[in-house]
Structure P
Amino acid sequence: MNNIKIIEDYLSGEMAGGYKLLFEANMLLNSDLINDVQNQQNTYAMIRRYGRQKIRNEIAAVHTIFTTGPQHKGLMQRIAGLFKK
């Protein structure tokens, strides 16, 4: 668990300069640490992709509600009017 926090500090740029140099030297000597860093980077990338996809899905759902609901017809016409000018 401690390794995860250290790697997180390194990846986020929160690690102080001297500690960063020691950490990078340790990575050169420890292939397991390199793998742990790469795995954590991949995990963060997956989390970002999931979050972005979730937001896209929510936006699409709201768009569908506003464009198909008859109660929102006036609002959609006003919004469209803003872009005609």
Structure Q
Amino acid sequence: MTVSKILEISGSWCAPCKQLKKELENFNTIPILEFDADENEKICSDYHIRNVPTLIFVNENNEEIARSVGFIRKEDLEKKIEELNS
């Protein structure tokens, strides 16, 4: 399976979410679509989001293939994508 995009669900009030945004500022390996949890209840419901930040790794068929909950360093994110794509 290949990761085609990442859905980032976060909250403007969330300190780890703010850290994650800074960590991913120059991340351009694959597209990241950002969603505010407070403004996107349907996405949170559809993906059963209980904590933020949550990164959902999606394939070309828009199917979830993995997720990461909580802060993640850019290097660890790149490693996870590499593992999922192999």
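Rule-based calculations on the coordinates, nothing more; no lab input. Because the structure is predicted, anything quoted here is derived from the model rather than measured. Cβ atoms are built from the backbone, for glycine too; each structure is taken alone.
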helix-only ellipticity at 222 nm (-39500 (n - 2.57) for each DSSP H run of 4 or more, over all residues; to 500) derived as -9000 - corresponding label from P, Q: Q
Supply the structure label, taken from P, Q, corresponding to Rg and Dmax of the Cα atoms in Å with the calculated value 23.2, 66. P
Taking distance in nm of label points 7 Å out along Cα→Cβ at positions 53 and 69 for each of P, Q, which is largest? P
To which of P, Q does the computed value 10.0 (mean count of other Cβ atoms within 10 Å over residues 45-52) belong? P
